[in-house]
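In the part that follows, the structures are each spelled out as structure tokens.
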Structure I
Amino acid sequence: MEANVMDLLGRVRQNVAIVVVGKENVLDLLLTAVVARGHVLLEDVPGIGKTTLVSALSRSLGLSYGRIQFTPDVMPSEITGYEIFDQHSGSFSFHEGMIMHQVVLADEINRASPKTQSALLEVMQENQVSVNGRTLALPQPFMVLATQNDIEQTGTYPLPEAQLDRFMLCAHLGYPSLEEEVAIYQRHASYNPLEELKPVVSESDVLWLQQQCREIYVAPVLLDYIARLAAASRELDTLELGASPRAALMLVQACRGYALIQGRDYVVPSDIKTLLQPVWGHRLILTAESRLHKLKTERIIDELLRQVPAPRAK
């Protein structure tokens, strides 16, 4: 199993690297979400390459791909679909929305109105859409890869807690190193390599990887460790809302995916420590006093890891 898994993932990594310079750690998080059947939110300043990374991954997976460019005037029906009355036949016909793809890029999601953002709640939680009493299953595998610029305030609408909770992982790309930035200039000097990118795995490959992820072993002592971390987060004075049971479950699922892409069939404590910030950072709600003192969730999670000892290997 290990050889097949690493071969498939290696192909995807190499293909994405044709377009994207560096960002291996962020790509690992995206691959974790792919195999663990989760959604990802990419946050950072404009021009970092969020959309390029998502597009390169989507083209590499051999899945149907759709892009929703969110603006304040995008309507919920454009996402979920709508019915139109046909006067000739005397019946309604259904027109699929932009969400009916296996990989959906929700670009600049925080530019959509709250009403439009709410159209994604059922989609991301239940993998289905409901329109006028009709429920339609989404194609599988299915995932939403969303981007937002976290420094812009004008013309944006902050994602509500319920929406943020639908994302398994939240990642920040960060600026490239000096060497990486020079390589970007050289690679994109004459043409856009994204336009020539071809799929390197198939739909059946992705489904097989997801099945392998479900079989990754998580020891009871590690489940207890995650439960203790969640319980400790609810007792912190710096947090208005700690980690929910769903947040803990998402961490378990993400750890399975991360172990798989590392070539293991079991989870280790370092997986939990690595993923705690990407999985919980956007879910923890700071108190007003913490926000006033500009406290960051990274510091709170570091405190959690100090307070709750990890199990030791026997």
Structure II
Amino acid sequence: MTQMGTQRIATKWRRYGAKLLRDGAIGPVKEIYAWTNRPAGWWPQGNPRPEGSDPIPEWLSWDLFLGVAPSRPFKEGYTPFNWRGTIDWGTGAFGDMGCHMLDVPFYELQLGRPLTAYCTPVKPSTDQFPESESVVMTYAATPKTSKSGLTLKWFDGGQFPDFKAIGLPTGWEGGKEAEDVVKGDGGVILVGEKGIMWFPIEHAWARIFVDGKVVEMKPEDLKSSNHWHDWIDACLAGKKDACASPFEKAALMCESLSIGAMSSLDPGKTLQYDETSCTFSNSPVASAMLKRTYPSGWKVENL
């Protein structure tokens, strides 16, 4: 039994949003917009590789921390949190927050691997992911999307979608009810053929808009579950479907987000992803980061 740590998926707010998507509340979905304030104020991105080295703390096994990543000197600040912005170890804001924000849309819309990815970065770096970026990814059609497929547009580090152009009424551009909170911590908007859904990260109910007006509806309280207890219960009962984010679904989402994150390594270019070879067919630079050359002692046989 497996369960990815996207804990918010167990909340009553996201469970309700999932049901709306499952029931086709906005029809086949053609676009997803997602934004986060990360990494700004959370961890560094867009900087060159730090020079020199610092003494390795007694409590830290630096070799174990490096794992399959290329060797480099220890520097204070890498641990315990800021490593996520470094290309060798993390996936930047896209991978870090995307899994918490896009899990429900990915699962309910049955999205697979992306066909293409295009990144527009601000302050790119060869050591860290960009200070901020926008990424556009395209997906093949599924039974839950538009027949022409789906486009995902991601924004982070202070970049945001054009909320007015998307069609949200004034005062609903990404915040709490009755507040004009455009930026906030982040959010997700899904554009369907029958309407638009504002899908919060948590602590607010999903809302539906049709023709620029709020659809009045009473949210169905599906109750929150406990993400950790769900996994234990699934183990005890031997029922995989008790887990909301099992690896069978989560791994595919993570692969997709990693592809989006790695598109920043070859920006300003529509990268074509080949899922058979797990490479970008037109970008050796970005492809090089999708697979590892394992150091001695770290190679996994038959992998």
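Every read-out reported here was derived from the displayed coordinates using simple, explicitly stated rules and does not represent laboratory data. Remember, it's a predicted structure, so these values are computed and weren't measured experimentally. Cβ atoms are built from the backbone, for glycine too; each structure is taken alone.
Out of I, II, which has the highest value for distance in nm of label points 7 Å out along Cα→Cβ at positions 64 and 136? Each step should come with its number before you reach the end.
Values: I: 0.9; II: 4.6.
Once distance in nm of label points 7 Å out along Cα→Cβ at positions 64 and 136 is worked out for each structure, II has the highest.
Kindly point out which one of I, II the value 13.2 was derived from, the read-out being mean count of other Cβ atoms within 10 Å over residues 80-87.
It must be structure I, since only it matches.
A value of 4.1 was computed for distance in nm of label points 7 Å out along Cα→Cβ at positions 160 and 200; which of I, II is the source structure?
Considering all the candidates, the number was obtained from I.
From I, II, which structure was relative contact order in percent (Cα under 8 Å, 6 or more apart) = 23 calculated on?
I
Given a value of -6500 for helix-only ellipticity at 222 nm (-39500 (n - 2.57) for each DSSP H run of 4 or more, over all residues; to 500), calculated from one of I, II, which structure does it belong to? Spell out each step's value before the answer.
Numbers: I: -14000; II: -6500.
For helix-only ellipticity at 222 nm (-39500 (n - 2.57) for each DSSP H run of 4 or more, over all residues; to 500), the value -6500 is produced by structure II.
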